[in-house]
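Each in structure tokens, the structures are laid out below.
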Structure 1
Amino acid sequence: MVDIKSLTKEELTSLLLEKGEKRFRADQLYSWMHVRLARNADEMGNIPGSIKEFIKNECNYTSLEIEDMQVSAVDGTKKFLFSLGDGNVIEAVWMKYREWNSVCISSQVGCRMGCRFCASTLEGCVRDLTASEMLDEVYAVQRATGERVSNIVVMGSGEPLDNYVNLIRFLRLISDENGLNIGERHITVSTCGLVPKIRDLAKEKLQITLALSLHAPDDEKRQKIMPIAKKYSLKEVMSAVRYYFEVTGRRVTFEYALSEGVNDSNEDAEKLSSLLKGLKGHVNLIPINPVKERDFKRSSENAIAAFKSKLEKNGINVTIRREMGRDIDGACGQLRRKHLEERFHA
């Protein structure tokens with residue numbers, strides 16, 4: 001079966017030409033899938049029956065179904081739980097800002113990275129998402145909200161660089177001028193630090209923003225909360241980050257989730273300042289979203305402010321992430337886990 005929505009325009013054209021169809025039919029079909037966001041072949045008005053039958057009988061046509069949706073009473077953030085064709089479920093979050101609409105999407109069903117403060121990894125990684133499934137997270141959110149998505153963050157469940165081939169295909173398709181045409185500079189990809197893949201990503205020469213989940217200023221502390229740190233030291237990770245900047249010219253964001261008594265001390269701020277000194281990038285401080293299965297607690301407002309102030313005094317560019325959807329299951333993996341628990345106890 002052909003995963004037709006994961007095909008590039010060139011691949012789709014070659015496929016239809018092999019089927020004896022005219023070249024312009026590929027243009028029409030590509031537009032129905034990636035611009036008009038058709039949920040199935042029957043919604044494609046000017047596509048001939050022969051192509052519709054081909055799609056129905058010989059293709060996998062990805063179209064996610066909304067299993068659940070939570071809406072924040074505070075800021076209108078929408079958290080979607082989507083069901084996949086094989087019965088698995090994934091999450092995406094739609095956040096409305098004054099100037100733009102942003103969607104945070106998942107790249108895997110679950111996650112194998114094991115970060116101690118994250119709900120996504122509690123059941124491990126079930127499987128990678130296909131490029132078409134990542135695309136349709138964006139498409140389904142846009143269909144449901146009726147508003148154009150302008151920014152994408154690949155920072156939901158999963159480690160994007162652990163699903164490298166599908167991620168790169170997704171990035172090429174979502175930014176294609178013949179499709180939804182979301183500019184690469186409006187896309188952020190997060191990683192917990194897979195060093196070889198960061199270097200591979202740099203060679204793709206994409207203009208996306210790379211976000212490194214740092215969360216600790218030294219190896220000892222990082223290894224306690226992020227198992228991947230036992231494989232790649234901070235020295236190796238920071239070397240890969242510098243390489244990424246040298247090759248792409250794109251600044252890197254350093255994600256730092258503050259947890260009370262774990263990584264929010266004055267000493268931690270000093271160590272972080274030393275680690276990042278001279279690097280082109282900025283720190284995004286994240287007040288942690290507590291997960292009931294974990295013991296990590298959110299840092300106090302005073303601790304967050306003091307940490308930010310110390311970084312700024314040391315010349316580090318830093319922001320505190322604006323919290324969205326705090327009154328719903330906002331942290332990565334929480335809504336999916338809630339759904340799985342309900343399914344298990346049903």
Structure 2
Amino acid sequence: MALRVLFIGGNGIISSATSARLVERGDELTLLNRGMSRLRPSIVGARHLTGDASDEASIAAAIGDEVFDVVVDFLAFSPEQVERDIRLFEGRCRQFVYISSASAYQKPVARLPITESTPLRNPYWQYSRDKIAGEDVLVAAYRDRGFPMTIIRPSHTYDATSVPLLGGWTAVDRMRRGLPVVVHGDGTSLWTMTHTRDFAVALSGLLGNDRAVGEAFHITSDEALTWTALFELFAQAAGAEFRPVYVASEAIARELPDQGPGLLGDKAHSVVFDNAKVKALVPEYRAVTPFWRGAREIVDWHDADASRQVVDPALDAAFDRIIRRYGP
């Protein structure tokens with residue numbers, strides 16, 4: 001039976017492929033966002049409502065007195081926003097899905113692979129602590145009065161528009177110019193990249209699934225690669241030489257404070273995930289996009305339009321400085 005679904009967001013990296021998948025399978029999908037995306041085409045077949053996800057009154061005005069089978073909030077980043085969602089949707093949906101983050105798992109990780117029972121604790125990154133606090137609000141609402149929540153923890157989910165390297169496209173541009181690139185640590189920590197098309201299979205299978213209510217799931221690929229391997233795959237896709245300079249994550253964090261929390265609180269640690277829980281409820285889920293193919297998609301998308309190849313001059317200069325200071 002078709003579901004009546006509301007996505008707060010719906011046209012971002014994590015959500016766009018799921019939006020398309022729901023429309024394709026015949027669900028009645030409504031997207032509530034500001035309609036400002038320039039990177040991805042509109043989701044054909046979805047109904048669009050204009051509203052500001054950071055403004056409770058704006059959301060309330062947009063949805064009126066409508067009810068939904070499922071509400072998914074891709075844009076809640078604080079416990080206050082989760083509390084707002086409960087006020088807005090309690091009694092108006094059969095399932096509320098909160099997009100949290102796998103960065104919420106303890107750092108450093110005490111045991112691999114990570115499962116949903118791995119403790120949540122991240123002393124390095126406020127973003128992750130806010131996601132944990134949002135989860136705490138939902139768990140309490142479910143335990144106290146049965147608010148029908150499901151928690152989803154994506155790890156590093158990507159599509160063709162995103163360059164998941166330190167420095168983004170600036171790093172790719174450096175490789176194409178024959179310059180060295182900064183890689184954190186010694187390049188041997190393991191990382192898991194998940195294509196949004198694969199993520200969409202698992203998430204869509206959990207929507208409207210009564211067995212998912214009250215539960216938390218992470219959704220990731222089963223492919224774990226070292227950061228050296230990730231950079232090498234990008235270099236191959238870009239037709240460039242990979243010349244790494246390995247720098248301690250703490251040093252990079254000092255030199256690039258904007259990058260520090262996400263690096264020390266997530267990427268500097270090996271992360272390998274056990275996806276048995278989501279596969280038990282969504283047996284068709286299998287991540288089928290290896291990162292070598294994903295890297296080629298990313299490079300091809302950027303090469304198709306020069307305006308997408310954004311190089312940050314300040315960051316480029318910072319990489320030169322870091323390499324002079326910490327390189328061989």
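Quick notes on this one:
- Largest in mean count of other Cβ atoms within 10 Å over residues 57-64 among the labelled structures 1, 2 is structure 1.
- The maximum of mean count of other Cβ atoms within 10 Å over residues 105-112 over structures 1, 2, that is, the highest value, falls on 1.
- Which of 1, 2 yields 0.65 [FRET efficiency 1/(1 + (r/R0)^6) of positions 33 and 177 (r between Cβ atoms, R0 = 41 Å, to 0.05), calculated]: 2
- For 15 (relative contact order in percent (Cα under 8 Å, 6 or more apart), calculated) the corresponding structure among 1, 2: 1
- Source structure (of 1, 2) for distance in nm of label points 7 Å out along Cα→Cβ at positions 89 and 209, computed value 1.7: 2
- Structures 1, 2, by distance in nm of label points 7 Å out along Cα→Cβ at positions 273 and 289: label with the highest value: 1
- When Kirkwood radius over Cα pairs in Å, for residues 145-264 alone is worked out for each of 1, 2, structure 2 gives the greatest result.
- Taking mean count of other Cβ atoms within 10 Å over residues 193-200 as the criterion, the highest value among 1, 2 goes to 2.
None of the figures in this text is laboratory data; all of them are computed from the coordinates on show. Being a predicted model, the structure only gives us computed values, none of them experimental. Cβ atoms are built from the backbone, for glycine too; each structure is taken alone.
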